[in-house]
Structure P
Amino acid sequence: MTLTVQPYSGERDFDAMRSILVAGRAHARHSGYIHIGDLNWWLYYILPRQYDLREIAYVWRAGSEVVGWTLFTPDEGLFDLFVHPDERHSERREHMLAWTEERIVEIARREGLSEVRAEVFEDDQAWSGLLQAHGFSPDESRPSLYTVRSLEHIPDPVLPDGFTLRSMGGEEDIEQRASVHFAAFSPRSKMTADKYRAFRRAPDYHADLDVITVAPDGRIASFAMAWVDTENEIGLFEPVGTHPDFQRRGLARATLFEALHRMKAAGAHEALVCPYASDDARHLYFSVGFEQRNRFIGYRKPS
């Protein structure tokens, strides 16, 4: 059957990309398939702020069947390729990788980058072996950790006097929520109220999983954005942050516990979070019960 690739065209293709991730996690619960929350975060916040999605996201079909998708992050020379689990050892995966590699090399040269890269589960021999056959080499300079927590036995959140936990509200909260995100991740953050407003239109966004801690003076102090893959009953945190004015008071910890309770109420049995191994945030996640199960490491190739 003929394999075709088409540029991203909106909600229908988002659903197709999402279906690959759901099928991948159903096949192997803790595997290198990203969580659907990552897809929402990437396509509704991270990438649209810089790129036209029609130029960086592509869906692969065999006839009418969706068999994979490709996504580029041009300024990092980074590509992602996810295929249906039935395609993990197929010749079609080889074809999809060859096309993807050719395109990312073109992009990297246009961006003035000297290499292209992908990120892979450390023990995914099928994927890492295929990359190495294409001339990619492992690079462990900045791995990220794949950590998991059961949603049994979640402590109740404990806050300093006067602080409260609640769901993200409506328009009245957006300016503050965006500014707290910006402050928490400064100077790297590009968050604005308009970008946050647009992000809330992501298909899997739910305000009751966008948990915030509010200070006695009414300011939003901390937040934890939770996502739930209801088909596979597993949650994800992306992102989590605290305004610098309120750090080191246990607010992120309390916000996470509240969000874990809400994940469980939404039907999840486990939660994921994937901090960089070098980031201090990993200590926070370990402290609330997350345990490392795997690592994502980079694979690089000169462009």
Structure Q
Amino acid sequence: MPVVLICGGSGLIGQRLTTMLIEKGHEVIIVTRSPQKARNTTGNPSYALWDTEKEAIDTGAISRADYIINLAGAGIADKRWTAKRKKEITGSRVQSGRTIVKALQQYDNRVKAVINSSAIGWYGEDNPAKTGKKFTEEDPPAPGFLGDTCKAWEDSIAPAKAPGKRLVILRTGIVLSNKGGALSEFAKPVKFGIAAILGSGKQVVSWIHIDDLCRIFLYAIENESLHGVYNAVAPVPADNKSITIAIAKKIKGSFFITAHVPSFILKLMLGELSAEVLKSTTVSSSKLRATGFQFIYPSIEAAIQQLG
């Protein structure tokens, strides 16, 4: 069976992706920083050790892998953006890319393709002068922390594109899952009967259901024609208010009230990160859909109905 090496496989996306890969008949090796986990070299999934600070990875795992999926990186929204945290966010992504590239260049391997995660933080905020125009893969990175991080992230893995190897980069939107992440944060106040709309609520969120995202990773493995950058977002973006109301209706029916959380409160709570919560980013998935990929959950209503 094909062997897929997942870097960053213990997170929200990695766990779901591992299950789906195994269901499709793949053998999965999860790369970990934990020596204790790495001792588990049997079963499916199995584990292998790496140390991105030293750019070192288990050579046996590399030699067995047919495909590499890289999801590694410190959580963007897990903590307040201090200078130390920003360095960790960028460094963890760049170091993982460099570690993979170094291993592919130094050790004999049979890897056919590398599928690397990136983010729509590449694009920045919608330009009012481009009303109706969505960001596409051809747009340049936005100035600022997330744009710079995504650029460095993608540059670090770029040398993996070598003769006989495909490189696919997926710029992922806000991932919705009932196991954690953004959806859980949206749902917290709703449990108390409050649909908390952030700022004006008009800011557009380019999102994706976790199962559709994992299906895109599988699609990238199975389709040799895929190479380069693709936006991994649902076809129909939604504004913050629409997402919040859809979640509230699913959880509480009609038994909730709406309340706006003012921008200045978010800035006090989140600091620099608040700008990402309040900005509007409308991203196109047309390039991916043109290859034949079909979304199971194209609308926010369909996604919330399944996840709620």
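No lab work stands behind these numbers, since they all come straight from the coordinates. Values in this document were obtained by computation on a predicted structure and should not be read as measured data. Cβ atoms are built from the backbone, for glycine too; each structure is taken alone.
Remarks
- Entry that produces 20.4 once mean count of other Cβ atoms within 10 Å over residues 78-85 is calculated, selected from P, Q: P
- Each of structures P, Q was scored by FRET efficiency 1/(1 + (r/R0)^6) of positions 134 and 182 (r between Cβ atoms, R0 = 30 Å, to 0.05); the highest score is held by Q.
- Read-out Kirkwood radius over Cα pairs in Å, for residues 70-205 alone, computed value 17.2, structure in P, Q: Q
- When FRET efficiency 1/(1 + (r/R0)^6) of positions 54 and 158 (r between Cβ atoms, R0 = 25 Å, to 0.05) is computed for each of P, Q, the largest belongs to: Q
- Which of P, Q yields 19.5, 64 [Rg and Dmax of the Cα atoms in Å, calculated]: P
- Looking at relative contact order in percent (Cα under 8 Å, 6 or more apart) over structures P, Q, structure P comes out largest.
- For mean count of other Cβ atoms within 10 Å over residues 94-101 computed as 18.0, the structure of P, Q it came from: P
- For mean count of other Cβ atoms within 10 Å over residues 150-157 computed as 13.5, the structure of P, Q it came from: P
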